[in-house]
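Listed below are the structures to be examined.
No lab work stands behind these numbers, since they all come straight from the coordinates. All figures in this text were calculated on a predicted structure; none of them were measured in a lab. Cβ atoms are built from the backbone, for glycine too; each structure is taken alone.
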Structure 1
Amino acid sequence: MPLRDITTPNPRVLFVGINPSLRSEQAGHHFASPGNPFWRLLFEAKLIPIPLTSDDDGHLVEFGMAMTNLCARASRSAAELTREEIVAGKRILARKIQRIGPEVVAFVGLSIYRDFFGKAAGPGAGAKDEIISGARVFVLPNPSGLNASFPGFKHKLIWFEKLREFIESSERAAITNGPR
């Protein structure tokens with residue numbers, strides 16, 4: 001059974017993964033692989049006020065957060081996804097972002113950002129210039145332990161902290177300039 005999205009109208013941030021792992025599909029929760037530090041990174045970066053685990057993923061909405069994937073099909077590796085699945089996923093994701101109306105879209109991994117915008121290469125993690133249906137864009141490193149570009153927890157934590165600052169700057173701008 002496909003992993004369900006966690007959504008709420010107009011979240012502060014919508015996290016977008018490329019696709020669920022086999023473990024996440026089996027568990028029925030996002031980022032459920034035991035070695036994946038995604039949930040710990042959210043807490044340590046002060047994006048959420050209490051520690052959560054993958055079993056608690058539904059509680060993200062309490063903190064103004066939502067979560068989805070570019071492709072719904074679980075796989076051992078994102079490399080198993082077909083070009084057709086990615087193209088279809090981009091269309092579905094664009095409609096989902098428009099419907100949900102997040103302030104920030106946080107792509108979890110550089111490859112998904114590149115796939116979504118059709119970029120062969122470019123700068124790594126961080127704030128981006130693109131806007132999707134009024135939402136600002138931020139790229140996080142993939143939290144997987146297999147990510148050789150960001151090998152340790154502290155290397156990834158820096159970017160989760162930068163996301164928190166980016167969200168806070170979006171909120172300050174909204175207060176100053178009025179609602180989007």
Structure 2
Amino acid sequence: MLESLPGYQVLAECADGRQAIAEIERSSPDVVLLDIAMPGLSGIEVARLVRRSNPQVRILILSSIDRRDVVDQAFDAGANGYLLKDFILDELQQALLAVMEQRPFLSSKISEQHGTDSASPCDGLTARQTEILRLVANGHTTKEIARDLGISPKTVEFHRARLMQRIGVHDVTGLTRFAVQNGLLN
């Protein structure tokens with residue numbers, strides 16, 4: 001199915017998590033599609049190990065599990081996207097494009113199920129915090145954000161630190177996951 005999309009070439013298919021790690025090390029792909037339920041190491045475990053050794057590799061998790069805690073585990077492990085297995089080809093193409101452009105991706109069904117509650121966690125954020133959160137989650141650097149918003153890098157760092165404290169996360173991955181879960185990304 002992947003090879004039917006223009007611009008993509010399958011470098012390898014692996015039967016289990018250990019083989020996937022070895023193949024990723026050998027072939028250095030741009031993007032890795034990992035089944036969450038592989039023999040040996042799970043897709044989440046593979047993502048965690050790959051993220052440590054190859055931070056530039058984009059990781060898309062494929063799963064039939066739509067529970068929020070599992071989705072959170074995948075993003076915490078370093079996944080860039082999470083796609084449910086009942087996707088249509090167009091959604092696979094959207095997911096690949098998003099992660100290749102360093103934008104997080106979450107299946108639309110998960111976004112709909114876990115998306116917005118009546119009392120949104122975003123309600124307490126200022127407009128500036130929301131703006132910075134979106135830019136951080138879209139992969140912009142501190143310097144890029146400062147330049148785009150006409151503020152100093154120190155001000156960006158201040159807002160990012162306040163966001164992390166407010167949301168209760170400790171890194172950019174957590175901020176990105178929060179933005180995805182709360183529908184703040186295009």
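Out of 1, 2, choose the structure whose coordinates give mean count of other Cβ atoms within 10 Å over residues 41-48 equal to 22.5 when calculated. Don't skip to the end; give the middle numbers.
Working: 1: 18.2; 2: 22.5.
It traces back to 2.
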Read-out FRET efficiency 1/(1 + (r/R0)^6) of positions 33 and 169 (r between Cβ atoms, R0 = 35 Å, to 0.05), computed value 0.65, structure in 1, 2: 1
Among 1, 2, structure where distance in nm of label points 7 Å out along Cα→Cβ at positions 17 and 49 as derived comes to 2.6: 1
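From 1, 2, which structure was Rg and Dmax of the Cα atoms in Å = 16.9, 50 calculated on? Provide the component values of the computation, followed by the final result.
On the way: 1: 15.1, 45; 2: 16.9, 50.
The structure behind it is 2.
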Structure with the greatest value (metric relative contact order in percent (Cα under 8 Å, 6 or more apart), set 1, 2): 1
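A value of 12.6 was computed for mean count of other Cβ atoms within 10 Å over residues 81-88; which of 1, 2 is the source structure? Please report the intermediate quantities before stating the final value.
On the way: 1: 12.6; 2: 17.9.
Structure 1 accounts for this read-out.
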For 2.3 (distance in nm of label points 7 Å out along Cα→Cβ at positions 73 and 97, calculated) the corresponding structure among 1, 2: 1
For 0.95 (FRET efficiency 1/(1 + (r/R0)^6) of positions 9 and 25 (r between Cβ atoms, R0 = 30 Å, to 0.05), calculated) the corresponding structure among 1, 2: 2
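Assign the value -11000, calculated as helix-only ellipticity at 222 nm (-39500 (n - 2.57) for each DSSP H run of 4 or more, over all residues; to 500), to the correct structure from 1, 2.
On the way: 1: -11000; 2: -15000.
Value -11000 for helix-only ellipticity at 222 nm (-39500 (n - 2.57) for each DSSP H run of 4 or more, over all residues; to 500) corresponds to 1 out of 1, 2.
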Origin of the value 14.9, where mean count of other Cβ atoms within 10 Å over residues 65-72 was derived from one of 1, 2: 2
